[in-house]
Structure P
Amino acid sequence: MTRLSPDEEASQAYLDIDVAAVGGFSLALSTIFVISAIYLAALPHVLEEAYFTNKTEFVVHNYKTYSNGTLYFDYVNEKGKKEGGILGDWFLRFLAGEYRYSFGNSFANYCWPRVVPTAQWASSTYRAMQHKASVQTLLRSSVLFSMSNSLFQTIVLAHAAIQSSPLLVLSGYGSVAVDVAHSLSSFALTAIHVWQDEKMVFMVYTAADVALCSLVAKLILNVFLDNTALHQLFRIASAITVFLVRPIILSDISTFNKRTVCDSNVYPAVFLAQLLAILVIFLNSLLQIRRLRGIRMYLSSTLREYKFQLSI
């Protein structure tokens, strides 16, 4: 069996994949997830004092203290029997003025109530992601769905630059490494919850910083890989934009993680900064898919598979 020509291999392939079409589908689905998340995040919400059931309210107003300082409560139930128990650290949060809110199946999440300033009428997507499981699920799903596809596209475009100048080869391989860093940091940013992953919350700020810096690096490397002048101009402008909004986004994350408040309200500049970063990611992905038009991936049988099929 001799080596097949490109046309013969295409005609005999058992799987023919349009790389740009698959990338377009992946981007469209991820975009739907992100738009849905932004919509849910933008809905005004203030977490209420949901822990005040009748029993909890009774405990708050009638708790007692042992001589060693341990807090406890007791009461007589409906059957006339005395019940009670030791109160843990969570109860100290109630006494300090914090609220408890549910996140998914967990109820061990706490926030500080506050009077929202009138000027903070916009909503932070990151804060809403820590308040609402639906927002976090949508954003995390978007990242997970696009991770492998984005990396595959980057590898294909990097491979196309191998026969080019050393600068393009370096840019191609560099873009693969940067894409890995961007995907992993984006996943950490959207997966870690301020209370459910309390021991790892210190990683969020770093993950956000890596995600933004790797996005800037990705845009700059694509300037060398894409020789379309308009695309290059867009990516330079986008890199500058991400660089400028970076401190605003990081400040919002740091402020919220240090003192988790019960609302997602922020100044409009914060919401705009987050929206611009998301828009840059979308448009850069769209331009990358445009460069993949006409590229197809064929899967055909190897010689060993071919001989095996003949022997059956």
Structure Q
Amino acid sequence: MRSKCGNVLPLVLGLLLVLSILVTAMLKMPGALRRNVSLVAKETQEMYFAESAVLAKLYGFPDGYFAELPIVESRILGPWTEWRVRNKFQFMLGLEYGRFSTSEWARCAVVLEQNLHERILHSVGLKNLSGNRRFFKLDSSDGLSAERMMAINVSAGDLTLDLGESRAFENSQSSRKSIRSFMANVEGDVKIRGNVHFDTLRIYATGSVSVQGNVTADFAEIFGLASVTVSGNVSMAGALLSKQNIEISDRAQMNFPSVALAVGYRENRLSLLEKSVFEGLAIAPSGTVERDSSAKHLDSTQALLPFCMDTRNVVFSRRRL
């Protein structure tokens, strides 16, 4: 702890000195300019205090150790950890790359799977359905709407989302459907295709999950017990999980930061094929990773690990809310 204090205290004191200089200079300025500078100084102060609080937390200082710093709130968001300061600043964290045994990866995969399952089943307004279900358009009478979140539980049946044209030459933003948030727990297979954008997409299926066509998602969590397949002009970031096989093919893109984890049974297979691109961690600890010469895996030892592994926290994104 002494060495950590020695590293952090000069940074915190330096930030406070900079803020003191800004305030002193501001007092010497005329009215209109002073108001603008006052606003900038306030925002700068909030930002520096937020970053100082995050820095202190990264180095292991307990909340309240520095009285002038705000509290950092923490929660799990998919495979990552989200830290928020005063609900104004968001910091996303992964874990530093490291090597682990198959059993450690299997334990982590169970945690990720259970968290996803519970998040869907405990969603506000969860709608229970049974039998095969298909959605071909955005229609509030069916509950699928771009204006709100939707969570469904489909028992004893498959789920199909087929929204908009999915032909390769019609990848038009103007015709693309948009859905704020969609979550589904399905006792069967799931197929998602068309020309559609999801802000958030969460799928838990006891069968196979297939995502194809012009489907995009800012953030996706997908678990398919039997398999997960992503193909075509799909572009998204997040986590793909399966106890058996995962395949990304036919120009599909998984953007940074993403995790694909196939573990649970022997002879798992994770395939990157046909000009697909994967930016992040793609691993099959108890099986094999297949990649043809046309596929790109932008990984190396810079890949981020999910929160359930035991290494050092790394901030990979920050923004003002």
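Looking across P, Q, the calculation of relative contact order in percent (Cα under 8 Å, 6 or more apart) that yields 28 traces back to P.
Work out which structure the value 0.00 belongs to, where FRET efficiency 1/(1 + (r/R0)^6) of positions 77 and 285 (r between Cβ atoms, R0 = 25 Å, to 0.05) was derived from one of P, Q. Please list the in-between numbers first.
Numbers: P: 0.00; Q: 0.60.
It was calculated from structure P.
Which structure, out of P, Q, was distance in nm of label points 7 Å out along Cα→Cβ at positions 45 and 197 calculated from, if the result is 3.8? Matching structure: Q.
In terms of percent of Cα pairs over 33 Å apart, the structure with the greatest value among P, Q is P.
Among the shown structures P, Q, from which was the value -8000 of helix-only ellipticity at 222 nm (-39500 (n - 2.57) for each DSSP H run of 4 or more, over all residues; to 500) calculated?
Numbers: P: -21000; Q: -8000.
Of the structures listed, the value fits Q.
Read-outs throughout are calculated quantities, based only on the coordinates presented, and are distinct from any laboratory measurement. Quick caveat: nothing in here was measured; it's all calculated off a predicted structure. Cβ atoms are built from the backbone, for glycine too; each structure is taken alone.
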